[in-house]
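There are structures below to look over.
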Structure 1
C-alpha cells in the first residue's frame, strides 16, 4: 500500500479493494490500533464516505461491519464519464443502435489484439491471467487474481467506464467475450459478480 497516503485514504482504498470489514480486520491491515481506525472511520462517516451495519455471525455480540457509501465509491472516478455518455447518445441518435454496436465490437477487437500481444510469451493459463490482471490494473480497473479450489478468480474492484456501461451494456458483454478469447478456447470464463447488477465489484471465475 502507498505509505504516502493519509490513514483515512488508506481506509477507503482497503474497503474499495477488499470489501466490507470489521474494526479488528481494518486495524490489522493498517497496522494501527483499533482506536486509531475508529477515529478515521468516524471522520469518514461524518463526510458520508463510509457506513456501518450491525451483523450477527453465529454466537456472540453482533459485529459492526464498515463499507463504502456511494459517495465513497465515487472517490474512484469514472474516466471521462460525461463526455463518453454524450458520445454514445450522439452515435445512437445519429447513426442508430446497429452502428453503436459495430463501434463496440471494433473496440473489443482492438482490445483483444492488444491483450494477445502482451500474452504471446505466456507459458500457461495462470501466466495469461496474471498478464490480463496487470493490463486491467493499468487501465484503472483495480484488478487482481487469486487461485481458488474452483479455479482462478479475477476481480475488478472498480469500473472506470461504469457510466458508459450503464448507458450501453454492450461494453460488458464485449468485455466478457474478449476475456474468453485471450485466455483460450479450452478455458471457461463466468462473470459471478457484476457492478451493474449491484455488486461492489466485477468478478470472473476462470477454469
Structure 2
C-alpha cells in the first residue's frame, strides 16, 4: 500500500483518543502519522524488512497501549498509538502486492519480512499494488473520520489524500522512469541501488 494510506490509517488509530481523552489527541494524531510512515524509512535499505516488524511490533503494541490506558500522558499515548500504527503498517503490507518495481505483474512472492518466522510473508494482493485504485479507495475510507474530526486531522487527511491521488495517476509511469534512470547510473553505484530497480 501507499505510504500515504499507511499514514492515514495510523492517524485513524488516534480517533478513539479524541473521543475519550481529547487533551492527548494532538500527540496521538502526530504519533499515528509518524508511526504509519516510519516503517517505510527502510525504502532504500532492505525495504519491508529492515523496519517492518509485523509480529514484534504487534506484540510491543499491547503493553504500550495498556500503559497508555493505565497512565495516560502525551508520551504514553503517543507511544501506544505510534507503535500501533507501525504494527498496522507492517501487517497490512502483506495484504498488498509483492516487493517489486512493477507489482501489478505479480511476479514477486515477497510482501513483508517476518523476523519472528525468519521468512518473507507472501503477498495476498487484496490491494493489488501500491498506487492501485483500490489503494486510493482505502485511503479515502481512512480520510472520512479524520475529516469529521476537524482541524489538524482534516488538513492532514486532505493533503495526504491529494498526494495519494496524484501518485495513483503516476504510479506506472514512475516505474518506467525509475528503470530508465537506473540505466544511466555508473557501474560502481549500482550495488547501492535497491534490487527491485536493478532487476527490472
Structure 3
C-alpha cells in the first residue's frame, strides 16, 4: 500500500532552514549544515550521495530514492528549480498550487493541483503502489490537517540553529499522535520515522493494537 512520507532534515530546535531562505539561498544562511549527512559539507546537490553513504544513511537514502512519486509545495519546488523536472528516476511530481506554473517550470512529469487532498490522491495513483515522498513544510502541515500524511521521517541533526524556518510553525490546533516506527543512528544524524496515528486508533503496543 502506498504511503505519503514526509522526509525532512531538522535541527534539534526545530528548524529546517536557516534565516533568509529564498531564491539562490534555498536552505537559508547556515541551513546547509542540516544536509551534510547526505550531500557532504561542501556539495550543493545530492547526486551521487547514495554511492558515498554507508550504514543507516545509505539505507535511508535508498528508501527515499525507491519512492514512486513526489508531492511538493510550490515554494519548495521553485526554490529547488523544480529539480530540472526530475527529482529521481523520472518519477511523477505533483505540486500543490492554485496558480498556473511558470513556463520555465513545466515538465512532462510535473502536475499542478490546487488542494492537498487531490494532490495526495493523484500522487498515490501515480506511485503505483510505492510510497510518495513529501517535501515542503506547508504541504506537510496541510496534509496533516487533512489527514492524508501517513508518516514523518525526521533526520535530526545535533545542532541548534537558533533562527530560520521551522517545520511545525503555525500548526492547526488539532492534536496528532505519532508512533515511532524506527530510529536509526547515522553519521552525525539520527533518522526518526513516525507513523501518524489516525484518530481513534490505539498506539502500537496497546492491548487492542492494530498492525498495518
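Nothing in this text is a laboratory measurement; each read-out follows from the coordinates by a stated rule. Remember, predicted model here, so these are calculated numbers, not experimental data.
Here are the numbers for this structure:
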| quantity | calculated |
| --- | --- |
| If helix-only ellipticity at 222 nm (-39500 (n - 2.57) for each DSSP H run of 4 or more, over all residues; to 500) is computed and equals -16500, the structure in 1, 2, 3 | 1 |
| Computed 16 for relative contact order in percent (Cα under 8 Å, 6 or more apart) - originating structure among 1, 2, 3 | 1 |
